[in-house]
1. When helix-only ellipticity at 222 nm (-39500 (n - 2.57) for each DSSP H run of 4 or more, over all residues; to 500) is computed for each of P, Q, which one produces -6500?
2. Work out relative contact order in percent (Cα under 8 Å, 6 or more apart) for each of structures P, Q, then name the structure with the largest result.
3. Given structures P, Q, which gives the highest value for FRET efficiency 1/(1 + (r/R0)^6) of positions 18 and 106 (r between Cβ atoms, R0 = 25 Å, to 0.05)?
4. Can you rank P, Q by distance in nm of label points 7 Å out along Cα→Cβ at positions 82 and 114 and just name the one with the largest value?
5. One of P, Q was used to calculate mean projected area of the Cα convex hull in nm², giving 8.3; which?
6. Please state which of the structures P, Q yields 0.05 when FRET efficiency 1/(1 + (r/R0)^6) of positions 50 and 90 (r between Cβ atoms, R0 = 30 Å, to 0.05) is computed from it.
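Quick note: the coordinates plus some simple rules give every number you see, no bench work behind them. Because the structure is a prediction, the values reported are computed rather than measured. Cβ atoms are built from the backbone, for glycine too; each structure is taken alone.
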Structure P
Amino acid sequence: MDQNSKPSAIQALGEAVKSIRVAMLTTQEKEGGLRSRPMVCAGLDQDALWFITKEHTPKVAEAQEHQAVNIAFASPEKDMYLSVTGQAQVVHDRKLLQKLWSAELSRWFPQGVSDPDLALLRIDIRHTEQWNFA
């Protein structure tokens, strides 16, 4: 992440995560194509976005092979758009998974936090861009 804009970028990202919640995660397929899918952002710290996912999925395999990913947040009603470029890594931490878990995730993971295939996808933030037209 650009160091001179880090505090304001994290603040904007925090606002996007709270208000938008579902972002589009883009990974690179084995053949080089790009693939995007919706993901609920489970958390944000100073250097990373956190997502909960099933470990044995194409997105996780793609993120492990090509760690560079993009996450896009869009809120047309608020004229707020944010793009995050980062490096993905799978994290196995059951305590953190339980801490980041929210009831809305049950829509995607009906077995809940006890699902043995759940893992965390950490996106280390490298760069953010924001557009506000309001």
Structure Q
Amino acid sequence: MNTPAPKQDVFDKLLDTYVEELMSMSDEQALCGADPVAMEKEGMELLRRSSEAAGRRRLDAARAKLAKQKASPVAMAAVPATTAQEARSFLARAANDGRYTMAARELKEMSDDEALRLYAQIKWLESQQTPSGDDT
């Protein structure tokens, strides 16, 4: 089955035309009399600064995500302190409890952190239910 090629938008056409024009120029025309070594050095410096800026943005995004996770209701829930083994036991019971729907998981293969996180999440969800069991 052949699917039609997506239509190029105006900016794609502009970029393609620009690249074609640049490729058809001689080196002297493309450089407009500039020193090639200086241009290469300037380009490498620009690339280095761009990479550093992108790295800073990724780090800032990761820090913001971590702060958001720490501030989430699950993290702030008053979950009783428990061990990973106690959390796994609770999760095994919860998997057979009709109140919970859990994806099939191999609890023995789950990391301690994941077991504790899932335990905290379920406990938080329980705390959000009204006493009658109706969560409205």
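1. P
2. Evaluating relative contact order in percent (Cα under 8 Å, 6 or more apart) on every structure, the highest lands on P.
3. P
4. Once distance in nm of label points 7 Å out along Cα→Cβ at positions 82 and 114 is tallied for P, Q, the winner is P.
5. Source structure for this number: P.
6. Derived from the structure labelled Q.
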